[in-house]
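These are the structures, in structure tokens.
Readers should treat all values here as calculations from the given coordinates under stated rules, not as data from a laboratory. On a predicted model such as this, the values are computed, not experimentally measured, just so you know. Cβ atoms are built from the backbone, for glycine too; each structure is taken alone.
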Structure 1
Amino acid sequence: MTLYLFTTSPSLQKFWKRSIDNQTIIVEELETLENYLKGTTQQVLILADENSCLDIEEFFLKMELYPFVNIALFNKKPTLQHALNLLNKAQLKGYENSYLAPVNLQQMIATIQDGNKWFFKELTLYMVNHYSERKDSFNKEILSLLTTREEQIAILVAQGLSNKEIAQKLTLSLPTVKVHIKHIFEKLEISDRVALVLKVRV
């Protein structure tokens, strides 16, 4: 998946380039980005600096012309309310702080490339809690892929419980819970709790 870094900030360009091992293409103008996209039909991931977008709605509107585009949006100060207004954008696969730690930025990119989503902590917690407040209804077909213990843990994660709370509820050690969650992620081909919630909830 080709990586494009869309930002006019020299410091952010330098930070992203230093943080990402993959070969990347830096783009500063929306028109230039569109010219690149017109020349391909392969999957693309754009790391977009929201502060470099004059109009974020126009940016997403133009990107809709390229269905193979995935967008990870970045802001120096991402806010929950603003992020919630953007969640309906089909191409939005991630939203984070512009200067996310390099190891986390690399993990975010890998997560999106694997077909999952990655959002900043406050938004992730909101989404998990939002789903956990709904009437319990789970995808039995998905849960059937798991062992009985893994199914129990997956449901508790979907209900918004932390690893520590799950360990206490099921009388398990914290490392054991973490191992089970790792196996759940592998079996369901996901890499984060939000993806798990979205997958097991109906």
Structure 2
Amino acid sequence: MKKVLKIMLIIFTFLGIFIIIDTFQAKVFANRPFIKITENYSNDIKRDKGLFVYTYLFNNQENVTVFKWEKYVPPETLDNKREDNEMDIIENIKITINDKKYNATFYDNETVKEFVNHLPEEFKMQELNGNEKYVYMDYTLPTNSTNPKHIEVGDIMLYGNDCLVIFYKSFDTNYRYTKIGHIDNLNDLGTSYITVKFMK
């Protein structure tokens, strides 16, 4: 029994040393970790998910390795955020959720312009995945869907051409949405349905 425990201790010790060396060489030299899962982060970026690090692989063969608890936004994502900030916004649409008024901004695009034509609207939005509320509308809207890669609390999106979504938690995503707007200081909306009113 003692021999078995000694063997197990040696194995776990070597495994721990290997993990430390693997993490060190990936972080210090921007190498790819040996223990990893590779995923498509975006059209031009792949990402290795190590035990303690992410390594971003760019098309120009450059790698960037960061610890998982570090805040890092790849340049392509920064460009996308910059595009969002540069979009014109419409501020004269009012939104109420369960009788509570929120400040919201809406993008000046074809989707929102068509949506405004249907206002005022009141929806009962259902819960999904512990992070969003959704409703399938009785009409379709024009779309310009992209993969935002990351969802922020308060984002209002269109999934497909008729599903309105409000996100109340932040997370990474691989789905494609058309951007509609953003609700400021949105609270956790809980697990039941919500009543949402949109008014001009």
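Observations
- Which of 1, 2 leads on mean count of other Cβ atoms within 10 Å over residues 94-101, largest value: 1
- Highest-scoring entry among 1, 2, by FRET efficiency 1/(1 + (r/R0)^6) of positions 14 and 126 (r between Cβ atoms, R0 = 30 Å, to 0.05), is 1.
- Among 1, 2, structure where distance in nm of label points 7 Å out along Cα→Cβ at positions 22 and 70 as derived comes to 1.9: 2
- When helix-only ellipticity at 222 nm (-39500 (n - 2.57) for each DSSP H run of 4 or more, over all residues; to 500) is computed across structures 1, 2, the figure -15000 traces back to 1.
- If semi-axes √(5λ) of the Cα gyration tensor in Å is computed and equals 34, 17, 16, the structure in 1, 2: 1
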